[in-house]
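Every number here is computed from the coordinates shown, using simple stated rules; none is lab data. Bear in mind the structure is a predicted one, so any value in this text is a computation, not a measurement. Cβ atoms are built from the backbone, for glycine too; each structure is taken alone.
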Structure 1
Amino acid sequence: MKKLSSILFYVAVLLVVMPASAQQISFSVNKIWDTGNHCAFTSIIPFKGRYYCSFREGATHVFDKDGKAEGKIRILVSDDGDKWESVAYIGLEGVDLRDPKLSVMPDGRMLVTIGGSIYRNRRLEACIPHVMFSEDGKTFTTPEPAVLDARMTSKRDWIWRVTWHEGVGYAASYNSTPQGNELWLVKTTDGKRYEVIKKLEVDGSPNESTIRFMPDGRMSIMVRREAGDTRGWWGVSEAPFTDWQWKKMGLRLGGQDYIFLEDNRMVMATRNYAIPGAEKTCVYIGKDNGYMEEVLVLPSGGDCSYPGIITVGNELWISYYASHASANASIFLAKIPMDIFK
């Protein structure tokens with residue numbers, strides 16, 4: 001397979017907006033994939049000594065010129081985060097595969113959780129979560145429907161991201177009902193079957209939700225909301241994760257991901273909606289109470305965001321997509337010195 005060299009897009013120098021410590025910070029941004037199609041909704045992980053980045057690739061954000069929605073999953077691999085090559089390009093006839101999220105299971109396999117949307121005459125008929133697996137990062141199983149707890153499924157379901165902790169995978173699955181979206185905390189041990197832990201009492205049409213574990217073992221959830229005031233919700237719970245404390249965040253979320261630092265602070269990236277029609281992908285620093293402060297703006301614009309975040313040595317790597325630099329959305333990787341967050 002032909003190896004692809006990433007395009008050095010530019011090195012950005014931005015003013016870091018942090019109290020009493022404003023400074024000039026340099027960080028690199030590479031465009032790592034651009035086929036002329038719409039490439040979006042990223043995830044990134046280390047796996048077996050290499051780095052993997054996944055995303056959806058399609059004609060547009062949803063439909064092609066013939067009115068079909070059949071996005072495929074692209075997975076890239078790299079040894080250094082600079083040069084990337086494609087190891088998988090997988091689709092299913094009649095299914096729009098979206099939001100592929102990568103995680104590493106306790107048995108050492110890679111799990112890819114995928115949203116599967118089915119349309120008829122441009123009308124959404126069903127959403128069926130799919131999963132696929134890889135043992136070596138080179139070959140992948142065919143996407144297959146996940147098995148959902150019958151208590152929650154509405155046939156319009158979405159398992160957005162799985163986070164593993166002490167041998168168990170946790171996710172927030174949202175579904176669509178006539179009364180509005182519901183949000184469910186679920187768990188899995190095999191990556192395919194998902195059991196309900198609790199229905200989460202979040203209003204405002206909750207949907208995309210990321211779970212991360214805090215250094216002290218508590219579970220946290222950051223929830224995107226599409227109705228009401230549309231501000232994100234921040235939730236924290238101790239095991240067995242059935243009693244939740246919720247706070248309303250000060251910003252709207254879109255495709256958010258976050259990680260915790262050793263000092264219990266967290267770094268989050270999301271779409272910034274502050275200026276309607278001029279959305280950007282931004283990076284924030286925050287505390288475990290859900291309060292977030294913007295640190296920097298990544299080169300981005302138009303249809304953008306849906307980041308993935310990992311730490312590599314003394315750098316924070318953020319994958320994301322944006323459509324500011326080409327006719328269609330492309331995939332970018334920012335490498336940011338961790339010193340920015342001190």
Structure 2
Amino acid sequence: MLTVSARMREAMERLKQAAVGKADCVAVTAQISHHAARLAGESTRTFYTDAETFLACQLHADELYQLDTVTTHYDLYNIEAEAMGAPMVWNANETPEADPAHRLLESVDDWRKLKPVRIGQAGRMPFILEINRRLMDLALKPKVRFCGPVTLAAKLLGVEKLIVACVTEPDRVHALMTFLTDEVIAPWIVCQREHAGDDNATAGGADAVASPPILSVAMVREFCLHYLQRLDKLVGKVRLAALWGERFLDDPREYMDIKRLAYPGTCQALDPDVTALGPALFKAYADEHDMTLVMGLDAALIEQGPVNAIRSRAQRFIDEAGRDGRFILFLNDIPYNTPPDHVHAAVAVAHQHRY
């Protein structure tokens with residue numbers, strides 16, 4: 001039987017306090033997906049298809065690493081695409097992926113040929129709804145999530161074709177984006193809220209493809225932010241994270257302004273951008289706009305180590321950006337084969353920093 005420990009419920013309160021600068025120490029969250037399956041000795045196929053196994057693995061990882069939240073990270077970018085009919089590749093010990101060799105759309109106009117999506121029933125949408133039902137059984141808040149419009153379009157069409165189309169036939173891309181926003185993403189958010197019994201639940205999305213150098217800042221504004229704002233008008237209370245790439249820009253603040261519109265109140269800064277530009281840049285921006293700073297450690301560093309380098313990086317983030325307490329350390333997408341002592345090292349640095 002799945003349970004949430006008293007330690008975890010206390011830790012979740014720490015995370016809430018960290019957002020307003022009142023935590024007793026640096027709070028730590030993580031993106032853990034199939035690494036949790038490895039820790040528990042479960043297959044990744046079962047992990048990504050069976051809600052009970054998924055949550056059991058996640059809760060086990062959260063307790064093992066003493067994290068400050070219950071993590072529920074599945075392959076967010078594939079759910080809508082798979083429900084629309086995109087073929088999937090399932091390799092052992094890997095995250096499932098929309099098949100790059102067999103894209104659902106051959107051209108930017110092919111969305112017109114698609115059958116209506118059975119929202120909540122197609123693909124693994126029932127798996128996501130079951131995760132949320134079980135979270136509610138544990139007296140935890142369900143997670144309403146969605147794939148950002150640019151990344152969803154890339155899953156269906158391919159990144160290269162999408163970029164070319166954005167430049168050469170933007171009107172056709174806008175037609176595709178409008179379809180995805182109105183007929184797929186918005187209904188999926190509404191469906192998740194209905195099953196959660198909360199019409200006002202904040203919907204959190206991610207859109208990694210909408211990042212430099214993949215797209216220019218102008219393209220991010222036109223093809224990502226515009227449709228996020230459209231989505232907000234349709235269903236309300238949407239937030240978008242996982243935007244990165246500041247290190248590729250002459251003026252990173254212009255892109256950070258877009259991120260602030262996409263995720264009001266929170267400044268999320270991810271490695272390797274943070275290390276390249278320095279934590280102080282993001283700290284100053286967060287302070288200027290009265291935002292909670294969430295700073296993500298590089299996934300490659302967490303996997304490869306060594307431990308002293310992980311400790312040093314985490315300590316630098318805290319020293320240069322987390323001294324006032326309105327700061328959360330984020331372990332960004334822990335890879336499958338990461339040694340547990342690498343994760344323990346980062347968490348220990350954070351929890352040992354008392355306010």
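Comparing 1, 2, where is relative contact order in percent (Cα under 8 Å, 6 or more apart) highest?
2
Name the one structure among 1, 2 that FRET efficiency 1/(1 + (r/R0)^6) of positions 227 and 275 (r between Cβ atoms, R0 = 30 Å, to 0.05) of 0.45 was derived from.
Comparing all candidates, it corresponds to 2.
Taking FRET efficiency 1/(1 + (r/R0)^6) of positions 179 and 307 (r between Cβ atoms, R0 = 41 Å, to 0.05) as the criterion, which structure among 1, 2 has the greatest value?
Going through 1, 2 one by one, FRET efficiency 1/(1 + (r/R0)^6) of positions 179 and 307 (r between Cβ atoms, R0 = 41 Å, to 0.05) peaks for structure 1.
Supply the structure label, taken from 1, 2, corresponding to log10 I(q)/I(0) by the Debye sum over Cα atoms at q = 0.17, 0.21, 0.25 Å⁻¹, for residues 75-122 alone with the calculated value -0.54, -0.78, -1.00.
That value comes from structure 2.
Among the shown structures 1, 2, from which was the value 0 of helix-only ellipticity at 222 nm (-39500 (n - 2.57) for each DSSP H run of 4 or more, over all residues; to 500) calculated?
Source structure: 1.
Work out the source of 0.45 here, i.e. which of 1, 2 gives that when FRET efficiency 1/(1 + (r/R0)^6) of positions 35 and 187 (r between Cβ atoms, R0 = 35 Å, to 0.05) is computed.
1
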